[in-house]
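Just so it is clear, none of the values below were taken in a lab; they were calculated from the coordinates. Keep in mind that what you see is a predicted model, and the values were worked out from it rather than measured. Cβ atoms are built from the backbone, for glycine too; each structure is taken alone.
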Structure 1
Amino acid sequence: MSKGLSLFQKRRRRTRTALASRAGGRPRLHVHRSGKHIYAQVIDDAAGRTVAAASTLSGHEGGTANVAAATAVGTRVAEAAKAAGVTRVVFDRGGFLFHGRVKALAEAARAAGLEF
């Protein structure tokens, strides 16, 4: 039986605490990845609602758990956020390391016009 938080939970808590201090009222681009899919959503914490969302569940060609799929999700969530009037966000990677699919999603969102 384990005591306390896992390393993932500690990393998630540390990331969220740091985000809260430097967000400055901007919405956050939250990323979740599982073994099969990757999900991204822009959340306005002040209003308590999701502004834009995208995931690999909507049927991406060429696989769902690879860098190409994450790049497509990053582009789609950035386009949806820009359509909703959001251009500046803070990046919430949760407890996931900024590497691989998470990094590909972030770079695609930046290339599509989101600033963070």
Structure 2
Amino acid sequence: MTAVDGLHTAVLSSDGRTIVSVSGEVDVTTVPRLRHALDTALTRGSRAIDVDFGAVPFCDCSGVNVLLGAWHRARAGGVPLRVTGAEAPVVVRLFQVLGVERLLASRPPP
């Protein structure tokens, strides 16, 4: 797990799935750490990537831009990427306002 300016990330792979765990606020100052973690996940050759936002209390548009960039790169490689666990009202609302909740967000698998 790595931390920059209060944002913690961890990239774990198992059985063809990669999970990027994120905790802390995602904003213009911390988004390079998120981008690095997503880039790492994209190089692992996974069949699917889940970005766990369960411990993210805040995300701004710069975070959404990084998520969308990773989503496009993953999709180009035939790999589904989704954001799981996004529960913070401000994060959920941001995804709704920007119209990306169907594209990015989903509940974690059982």
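Quick check on the output: 32, 29, 26 is Cα extents along the principal axes in Å, derived from one of 1, 2. Which one produced it?
2
Of the structures labelled 1, 2, which one yields 1.8 when distance in nm of label points 7 Å out along Cα→Cβ at positions 11 and 43 is computed from its coordinates?
1
Here FRET efficiency 1/(1 + (r/R0)^6) of positions 59 and 75 (r between Cβ atoms, R0 = 25 Å, to 0.05) has been calculated and equals 0.95, so which of 1, 2 was it run on?
It must be structure 1, since only it matches.
If relative contact order in percent (Cα under 8 Å, 6 or more apart) comes out at 23 when worked out from the coordinates, which of 1, 2 was used? Can you show the working numbers first?
Values: 1: 29; 2: 23.
Attributed to the structure labelled 2.
Matching task: 0.99 is the computed value of Rg/Rh (Cα atoms, Kirkwood Rh), for residues 27-90 alone. Pick the structure from 1, 2.
1
The value 1.8 for distance in nm of label points 7 Å out along Cα→Cβ at positions 35 and 67 was derived from one model only; which of 1, 2 is it? Let's see the in-between values first.
Numbers: 1: 2.3; 2: 1.8.
Derived from the structure labelled 2.
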